[in-house]
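Structures for review follow.
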Structure 1
Amino acid sequence: MKKSELFFSIIQVFTDFILVVSAALLAFKLRNIGGVQTLIQKEGLYHIPFEQYRALAVLIAVVAVAIYAFEGLYQVRVTRKFWAETYSVFKATTIVVVLVMIGFFLQREWFSSRFIIVAAWGLVIFFVSFGRVFLHSLQKFLVTNKGIGVHRVLLLGLSEKMKYICRVIRVQKGLGYKVVEHMEYINIQKIKKVKEREGIDEVIVHETAMPDDLLVKLYDYCMINNITYKFIPSSRQTTRFEMSMFEGEPIIELLHTSLDGWGKVAKRCMDLMISVVLILCTSPIMFVVAILIKLENRHAPIVFKNARIGANGKEFFVYKFRYMQWKWCTTKKNPNWKEAMAFEKKLIKKQSVRVGPIYKIQNDPRKTWIGKYLERFSIDEFPQFFNVFKGEMSLVGPRPHQEREVEKYREYHRRLLTIKPGITGMSQISGRSDLDFEDEFRLDVYYIENWSIFLDIKILLKTPIAILRSRNN
């Protein structure tokens with residue numbers, strides 16, 4: 001831990017406290033503005049003396065700081081993006097408001113102060129979020145331009161993952177890292193010399209093919225010298241675990257997913273409710289799209305049913321608006337399906353831009369004029385809301401693949417088939433359209449292992465933004 005990081009964390013606590021109090025007091029002052037005051041008088045709100053309200057604001061600020069700490073907003077070294085930080089502030093502030101409302105309920109004469117509660121809630125989120133932006137910007141400036149708080153890191157391993165991390169650290173100075181040495185193998189004596197010469201704050205190692213005895217020595221050396229030890233896991237090492245005791249012996253249980261038991265029930269309930277709402281809201285759009293597709297070819301189906309592999313390896317039909325010319329659709333209902341399959345294989349060989357068992361054809365010539373727009377804005381996937389309603393898919397999850405693609409899976413890839421496939425997921429909101437299958441697999445495994453209702457909501461909210469951003473790019 002750097003002293004500058006601890007300093008900024010402490011400053012953050014005091015800054016948040018001051019900003020919460022300021023926001024609460026400003027909400028009180030706003031109440032006395034002409035139009036607002038008239039509205040309040042009509043509602044018959046109880047008047048709190050300013051001195052009493054000020055003391056209450058200080059007390060609430062103390063509670064807010066405690067909730068922020070519980071939410072992890074004062075961790076010494078966390079690299080959150082602006083929206084992730086704001087979302088955490090939003091959640092914590094909402095909890096504070098709920099606690100305040102409970103307090104008002106117990107003090108019935110204050111409970112009707114609705115304007116102050118709502119105004120303070122919004123102002124606190126705004127003040128605290130942008131206060132944090134200012135402090136983070138100042139901290140980033142000191143790291144980038146003055147070298148204050150830079151973490152000196154030693155990298156071990158020459159894998160592609162490690163090379164990527166090395167490039168990112170050297171390009172993005174604002175991350176606060178400096179590579180002091182990049183070694184292929186573990187050499188304790190050489191590491192000691194680097195520490196004496198440059199200093200080492202962290203060691204990041206890719207443990208693949210590293211001898212266990214050297215890894216143990218490296219770990220011991222890091223612990224003795226107060227060096228942070230980090231390693232890059234394989235896709236099968238990221239699972240959560242739980243420690244328990246069996247007759248005095250410690251046992252580690254690798255946890256598959258929270259999507260068991262009540263988690264599965266909660267996700268299904270959310271899927272049902274949201275899918276019904278989405279079907280109702282998008283039905284006018286789907287009606288217009290259906291007419292346009294029919295005008296393109298009266299004899300071809302509007303909805304294309306494509307066989308995919310779902311949870312537990314069961315086959316089902318994914319519904320999509322037909323965005324390709326009917327003669328090139330690979331369904332067996334198409335009299336020309338064998339020729340369509342041969343043409344698709346030819347396109348995959350020549351124009352696929354993805355690595356791995358899953359293909360992605362660039363500049364696909366089979367699309368109709370309307371199909372280009374349907375796929376561009378993901379409107380072709382609207383019928384999948386019916387798949388969700390039927391229980392064949394979920395709103396969020398790994399994308400379903402065709403049988404011929406699943407046959408190319410490696411054994412560990414079949415973990416994707418342990419939950420229902422989804423319309424959107426981690427890879428869809430990652431911001432990258434060039435993900436190869438292994439990267440997509442790792443994101444989906446992360447989702448499976450770290451599932452929560454809040455994660456689903458976060459992915460659903462980010463999906464429209466990701467679609468618009470990728471289309472603009």
Structure 2
Amino acid sequence: MNSFPLLGTIVFLPLMGALGALACRQNAQACRRLALTVMLTDLVLVLSLFALNTGTQSTGIAGTWLRVEDFSWMDSLGIRFTLALDGISLMLILLTTALGALAVLVSWKEITDHVAAFHFFLLAMLTGVLGVFLATDLFLFYLFWEIQAIPMFFLIGIWGHGRRIHATVKFALFTISGSLVMLLALLTLHLIHARQTGEATFALLQLMQTSFGLPLELTLFGAFALAFAIKIPLIPVHTWLPDAHTEAPTAGSVILAGLLLKTGVYALLRFAFPLFPAAAQFFTPLLLVLGLTGMFYAGWIALAQEDLKRLVAYSSISHMGLIVVGLGVWNVTTLSGSLIQMINHGITTSALFILIGMLDERLHTRKLSELGGLWKTIPVWSGFFLFFSLASIGLPGLNNFVGEILILVGTFTVRPWTAVAGFIGLLWTVVYGLRMLRKSLWGKAGPRPEIADLTNRELAILIPLCLGVFWLGLHPGPVLEIIGTALAGLDTGKGLLTLAP
């Protein structure tokens with residue numbers, strides 16, 4: 001336990017900023033400045049955790065914790081306000097606060113209507129994401145899981161593009177369906193544990209000691225996994241994502257691709273696998289098949305896309321498929337690769353969506369057939385677009401290459417043919433990525449008005465992302481060390497899932 005609730009402050013500071021934005025709703029510029037100040041402050045608080053947590057708080061079957069904050073809440077129902085930090089969640093909340101600050105900057109000029117409401121929903125959503133990455137009480141986790149999703153309905157539905165209502169309804173139907181199934185499974189798990197032990201609790205550590213027959217364990221794991229698979233998303237519950245990305249405002253796409261998709265993988269790793277290890281082993285082949293199918297299917301569909309945002313949306317499904325493959329193989333190498341790839345994908349894909357949003361503000365189109373010759377027209381924008389596209393493709397020396405090679409090498413040691421299939425799937429990334437670059441930067445230019453290149457504000461958004469790509473590509477060791485320490489303490493306590501070297 002820690003005396004000062006630093007984790008709680010990090011989680012709820014964006015929510016306090018959200019309420020502050022409503023309070024100054026008559027002044028749009030004040031709302032923007034408040035939101036940016038709040039997220040930069042939260043980022044500084046997260047960075048302070050690196051200095052404060054040089055040792056470990058506790059080690060056990062729930063993980064290796066750097067910091068734990070546990071408070072009484074609804075004890076009669078077995079619900080406590082418990083937040084815990086390990087190396088995995090530390091890197092993910094760092095990504096969350098950094099992308100949150102950039103999302104505020106991205107929307108500075110794009111969002112001109114209902115500015116206070118926009119920042120309220122944006123900051124409230126970030127509180128939900130931070131809570132998901134830190135909660136270890138499952139009821140609290142579920143609460144944050146819902147908090148992160150609901151604001152996205154409004155961000156797309158109010159500030160989205162032409163078919164925003166269709167995209168919002170689709171997103172809501174998928175998300176709510178998965179959440180309800182997970183809630184039923186969570187309550188069932190809670191009641192079974194209470195019947196076995198006489199103790200009402202939602203604490204991860206205690207619930208991991210619950211005993212099941214295999215049929216019931218398979219059912220409960222399937223319910224949790226369905227909710228998480230929708231959020232990742234895995235084939236065939238992926239169809240909401242391309243529509244949501246296409247219609248969302250740029251800041252919404254940044255949070256969606258950079259953060260919300262990661263919560264699904266994180267929840268599988270943190271909750272579903274440790275709670276139901278026998279079921280996880282049983283479903284591992286299916287998980288690998290779904291991951292590989294997503295790589296091939298989404299890559300093939302991306303190759304046919306003409307809308308830049310939709311193309312990058314399908315590329316996200318493909319990249320997340322590889323991350324799930326690494327999770328399914330479940331050894332230190334592949335898990336390290338999947339976790340650092342979550343961070344890498346959050347950086348590169350967010351950068352691509354930001355660049356596409358900047359282009360759309362200038363040309364009011366995202367069609368590849370109308371974007372030829374951009375290298376001559378806006379060379380600075382084109383240089384950044386080329387750089388982040390090559391990073392997304394997996395160019396050696398840039399960040400995505402690190403995660404991809406770790407996943408493939410770790411997979412090859414135990415499932416060679418799965419690794420070969422994953423490598424072939426990555427080739428599709430190269431094909432549709434190079435097609436996108438050729439048609440947008442060097443294709444035939446159509447008639448269009450003269451447009452300005454990047455502004456200082458836009459450069460301030462992109463340069464930190466560039467530095468992240470270089471740092472993780474050339475010097476990933478510190479991040480892998482932080483992740484590896486957390487993985488070393490991650491065990492189910494039931495002897496069915498072990499971390500192979």
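Between structures 1, 2, where is distance in nm of label points 7 Å out along Cα→Cβ at positions 212 and 332 highest? Structure 1 gives the largest value of distance in nm of label points 7 Å out along Cα→Cβ at positions 212 and 332 among 1, 2. Computing helix-only ellipticity at 222 nm (-39500 (n - 2.57) for each DSSP H run of 4 or more, over all residues; to 500) gives -17500 for which of 1, 2? Derived from 1, not from the others. For distance in nm of label points 7 Å out along Cα→Cβ at positions 92 and 316, which of 1, 2 scores largest? When distance in nm of label points 7 Å out along Cα→Cβ at positions 92 and 316 is computed for each of 1, 2, structure 1 gives the biggest number.
Structures 1, 2 were shown, and Rg/Rh (Cα atoms, Kirkwood Rh) at 1.03 was computed from 1. Mean count of other Cβ atoms within 10 Å over residues 124-131 computed as 19.9: which structure among 1, 2? Answer for the origin of the read-out: 1.
Check the numbers for relative contact order in percent (Cα under 8 Å, 6 or more apart) across 1, 2 and tell me which is largest. Biggest value here belongs to 2.
None of the figures in this text is laboratory data; all of them are computed from the coordinates on show. No experiment lies behind these values; they were computed from the predicted model shown. Cβ atoms are built from the backbone, for glycine too; each structure is taken alone.
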